[in-house]
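Following are the structures in question.
Laboratory data are not the source of any read-out in this text; all were calculated from the coordinates shown. Computed from a prediction, not measured in an experiment: that's the story for all the values here. Cβ atoms are built from the backbone, for glycine too; each structure is taken alone.
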Structure 1
Amino acid sequence: MTYLLDKPTDQRSIHKGISWEQFKLIEKGFSESPGVKLFYYKGELEILAVSPEHEIFGRVIGMLIQTFFLELEVEFTPTGSMTQEKTGEASAQADESYCIGDLKPIPDLSIEIIFTSGSTKKLNRYQALQVPEVWFWEDGLFSLYHLRANGYERVYQSELPYLKDLDLGLLTQCVLKAETSKVEAVRMLKQGMKR
């Protein structure tokens, strides 16, 4: 079964009953298609054609998180939309992702920009991948989920090392400020960190 959810910004189609082998062939077919992200979880394939706004928000959030790490002199590896995979079960391409400290096969943090529905449903694939923390940016707000023994729990402050000290209210203001000035957004973040 296939259906398409149209939004003014992103387009998402979902296909059910797809085997892992079929998914890998489809993934290969899209390998030269920038702006298309593929997600797979237990037979369900999501194809997401992202809008320019989607990409901009992802990069802005990434810029601000990297600024935060750099200001604290924390070693990190930005892994961007690197494919995270558990063979036969799940595959995801977050908009931004980070390893704190050393590079790891699965990042410590994955961030998704949501212009379509289903943010909490997306947690299933990240749980299969064992991503410690997932953040969603949707409608001008962050929603954070931290992995526990029995699944993700909604949290209101990051529980990852160093990110525990990040003021999410400040980060949100900076992301919104970046719509008019990236320079001011970074300046606002740095000033807020000094308080």
Structure 2
Amino acid sequence: MKRLILITSPPASGKTYVSKQLAKKLKNVVYLDKDTLIVLSKQIFAVAGQEYNRSSDFFEKNIRNYEYEAIVALALEALEYDDIVLINAPFTREIRDEKYMADLKSKLALINTKLTVIWVQTDVEVCKQRMISRNSDRDKWKLEHWAEYVAGVNFEIPHELNDPTCKDDLLIFENSSPLEFEESMDRIVRIIET
């Protein structure tokens, strides 16, 4: 059976590093990163004469959902050609939206594909320090308005996705320290490959 892996979490939890390292360890995997679409999003902001702010109402209304639609469409197409597709993207709203997740699972069932969500669990303060370290323009507003930003982000594990009868529908990747990272990587690779 084929598999779609969503690596999800709030920004700066280490999704990209976790995703790339996991993709290297798995066999027959296509790696997709939603951040690849940012170049298109920046152009939309520029053409519309809007300040580049991925937390703005303009982004929410005109860009955000289309980025997700595009990356999932790319993944579904890639599953025609390989066994595993891994998407690195926050999916913070989508994974808590029962209808969205049910629709995605239905689409995957039609192509004999299993969904695995990997939630990267990282301490909030570690996320802040990683944002500061990566010094990216996409984090400028978040860092300048940290309390407001954090108040609007759900850092809780999406336990509602966990079906007790399934061992690999929701996997938690602990990522607040190098030791947690190594232990989580070994555990999750074993689960996915068995």
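So if we calculate distance in nm of label points 7 Å out along Cα→Cβ at positions 28 and 172 for every structure here (1, 2), which label has the highest result?
Largest value of distance in nm of label points 7 Å out along Cα→Cβ at positions 28 and 172: 1.
Quick check on the output: -13500 is helix-only ellipticity at 222 nm (-39500 (n - 2.57) for each DSSP H run of 4 or more, over all residues; to 500), derived from one of 1, 2. Which one produced it?
2
For structures 1, 2, calculate relative contact order in percent (Cα under 8 Å, 6 or more apart) and state which one comes out highest.
If we compare relative contact order in percent (Cα under 8 Å, 6 or more apart) over 1, 2, the biggest value is for 2.
Which structure, out of 1, 2, was distance in nm of label points 7 Å out along Cα→Cβ at positions 108 and 180 derived from, given a value of 2.4?
2
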